[in-house]
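What follows is a group of structures, each given as structure tokens.
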Structure P
């Protein structure tokens, strides 16, 4: 078994190996040189939030599917910075709903949710 710290395995490679070998049995015994992990954050409808406004750009909310979508979104943002915002406009056409609770309750509800998962991870 793996030792877990704060809900995350202490050795990501060891925790990943059984799943990797189940899908790719030919990799049994091959060293894993690099492994990373972390908590996954989600947007409400699990689509990325990518956009730009007045020379400010953002890329967030990949909902656990970040490697390739991040590359595509980064290209859209870099193209927008260089003057072609066509692809960025596609991202900005995605609708990500507001966090529940409205103007006054959103922040407290978010804090309560994060505290709950932090507590759950520590048990």
Structure Q
């Protein structure tokens, strides 16, 4: 349930299909990486790109899409993502992620989501 105010304008827009553009996880990650590319070290930025790729693989595996609305992020999403990281078996030369690697990806996701919450 949403706690937004219901107005005649909101009902009209809903009826006409004029929904406000929803913010998505991929847009958030892209915004984060673009705004902080001059501030973060190149190695740190590379790690954010890696987290982005893991999120894309997870979403593709979970729902067939590589993006999700920020309003759809919940505790279940995060625990499912953690389980995915812990059980993901790379097809190339890499080793499986250890606990520290999993936690670092979750930390980066948390930082970006907190950034979105503060911007709202």
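Read the figures in this text as sums done on the coordinates, not as results from a lab. Quantities reported herein were computed from a predicted structural model and do not represent experimental measurements. Cβ atoms are built from the backbone, for glycine too; each structure is taken alone.
Looking at relative contact order in percent (Cα under 8 Å, 6 or more apart), point out which structure of P, Q has the largest value.
Q
Using distance in nm of label points 7 Å out along Cα→Cβ at positions 80 and 112 for the comparison, can you identify which of P, Q gives the largest number?
Of structures P, Q, the maximum of distance in nm of label points 7 Å out along Cα→Cβ at positions 80 and 112 occurs in P.
Here volume of the Cα convex hull per residue in Å³, for residues 48-87 alone was calculated and came to 71; which of the structures P, Q was it taken from?
Label of the originating structure: Q.
Using distance in nm of label points 7 Å out along Cα→Cβ at positions 32 and 104 for the comparison, can you identify which of P, Q gives the largest number?
P
P, Q: which one has helix-only ellipticity at 222 nm (-39500 (n - 2.57) for each DSSP H run of 4 or more, over all residues; to 500), as calculated, at -21000?
Considering all the candidates, the number was obtained from Q.
1.07 is what came out when Rg/Rh (Cα atoms, Kirkwood Rh) was calculated for one structure; which of P, Q is it?
The structure behind it is P.
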